[in-house]
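Read through the structures below before going on.
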Structure 1
Amino acid sequence: MNEMTYTRLGQSGLIVSRLALGTMTFTYGSDWIPGVAKVGETEARRMVDTAFEAGVNLFDTADGYSNGEAETILGKSLAGKREKAVVCTKIGFRNSDHIPDAGLSRSQIFQQVEKSLTRLNTDWIDLLVLHKTDFTTPLEETLRTLQALIDSGKVRYIGCSNWPAWQVARAIQFQRDNGMDQFIAGQYLYNAVARDIESDVLKMADAMGLGLMAWSPLAAGVLTGKYDLSKTDQGEGRLAEGDFLQISPQHAQSVLAAVSAVAEAHNATSAQIALAWILNKRRDHTAIIGASKQSQLEASLAAASLSLSQAEMDAIDGAMTPARRYPAWFDDMMTDELHTKVLS
């Protein structure tokens, strides 16, 4: 039997399952990324119920998924269970050809939150995440608007996604300086083959009290082992829609080989080990899992109870060590050896 684990999200009292059910696949038939959005309402309801049964309480969606259809389906699927769920939705991407209908201005945030509340059929959003940066709107305007939503009770916690580390740190410092509620979560691309955030984002998150919600933990299916990495543009699935994640096939092949070896030792699938790698990295990491089939969801949920040894983690890490970037390598090179010795 799977045993779900839980964590507090960032510097907050919000307790969430370390696997979150992502709803990017939920749709009523929208032509929004056809290779991804292909789960109808009936199957979606079944997936939500399965997630609950496995101990999942965190559900992730966005106003842009299938033009809002994913939020609507999730809202219906949570009928009678809303109090048990932690609902995370995201805003910020363009919603129409109307010029102002994008970004993180005060008017846009208020407008999109009201629409999300209606689609989700709820009075509050547990976690509102800013889906992308908006450098055309003053940061202070965005943050004060988020605080107003928290004060109104329509939003309980806030976070960001895909922001550069410096912008997140700047935002959190402004929130602290002005007695505001701070971001508690950051949603970022993170998996065993896409580890860019290790150079600065994860260090910033640790210092500023931000919990990680890893999106695309299977690298759009690369880490399932089901793709011929020399022909990812063929067939079905997200990769067939284009190289959105910019993954090197050569690097991916090395990582997949290491993941597959660990999977064999655990009598598990490569996908399960790839998810377990994220969960075993840090106790406060969470991963957003999506599925286009019930069997995929059930297999992913089994990763919650997988424990990897340090040797196994090192083997996967070593398959593709991220390049050291300046000034990180300079800091390491110039660390004072005597201070390190006497203080360790």
Structure 2
Amino acid sequence: MTQRIPSFYKTFEIDPAAVVAELESGLCSPHAHCSPKYFYNALGSTLFEAITHLPEYYPTRTEASIFTEHANEIHRHIPLQAAWIDLGAGSCQKAVSLFAGTTPGMYVAVDISLDYLTGTLIQLQRSHPTLEMVGVGMDFSSSLDFPAVLASQFTERPVFAFYPGSSLGNFTPSEAQKFLGRVSHVCQNAQTGSGLLIGIDLVKSRQVLELAYDDELGVTAAFNLNVLRHINTLLGTNFDVRDWRHKALFNEAESRIEMHLIARHALTVRWGSRSRDFQAGEGIHTENSYKWTIPDFDSLLKSAGFSETKYWTDPQQQFAVFWAS
């Protein structure tokens, strides 16, 4: 048996100057905001993992229950010997849990952090020595352009795109349509049977939604507040987390959960020669998480270029997993 070695590609470089410009622009906006991607420093990633185990946070366990309950039917849609494109792969465990039901032809893990993927894939390769594994460092929120050597392989076999976990909720509906259109394009250029398996969070009661983002232990609050410490590191600001409190609310008109950090009193944030005043009660908008109805998401997939869809939900219809081809 030949032991393969994973291959790795990086399609973008983080530009520190661009990060500074983005953070400054958000802080100096009339309604201050920052991207949720800045949640994920080392501590932020650890806190989010803890959130997924909270009783209030239903998405992770509910999606897992759907994969278990409907495993046979889901696997009937996954093409055999396909190129698996695992978007936002992280630890790769969600995709790997499907290997037993359908064997990939190749496995391509895509994540913004190639450093994290490198160690994960090297270890994973030991358990799957004959499977071709590839790691791609990519900001797929803005582009899905793969290196030519990979793109050509995707046209020679079916593609199975995988985007679990309801992360699509961080995109606005317009951004979501563009992203899904890019995935649809990859699938259409591949062989017959290609498609996307994606998890989405569904609209439900305000109480359930807001508790999922404002748990009793305060883990989500710590996760939200930690973005200030990360901004201090990246921008040199002097945020003090004790000056801020976490707020989560369901914006029914926009069908989204919003997370904000609210100033407890009037204060001034400084960095370098710049500063921003905040009044008591003024906020920084840190995250949106859009929630969908089944008909609306089905329409979104079709507007993005997919023609056939199928979905599975839990008995309470809190969450859905869609297949689109």
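What follows draws every value from the coordinates through simple rules; no lab data is involved. Being a predicted model, the structure only gives us computed values, none of them experimental. Cβ atoms are built from the backbone, for glycine too; each structure is taken alone.
A few remarks follow.
- Source structure (of 1, 2) for mean count of other Cβ atoms within 10 Å over residues 20-27, computed value 16.0: 2
- Looking across 1, 2, the calculation of distance in nm of label points 7 Å out along Cα→Cβ at positions 132 and 180 that yields 3.0 traces back to 2.
- Ranking 1, 2 by mean projected area of the Cα convex hull in nm², the structure that comes out highest: 1
- Set 1, 2, criterion distance in nm of label points 7 Å out along Cα→Cβ at positions 228 and 292: the highest-scoring structure is 2.
- Value 2.6, calculated as distance in nm of label points 7 Å out along Cα→Cβ at positions 28 and 84, assigned to which of 1, 2: 1
- Taking relative contact order in percent (Cα under 8 Å, 6 or more apart) as the criterion, the highest value among 1, 2 goes to 2.
- Distance in nm of label points 7 Å out along Cα→Cβ at positions 44 and 148 - structure with the largest value, from 1, 2: 2
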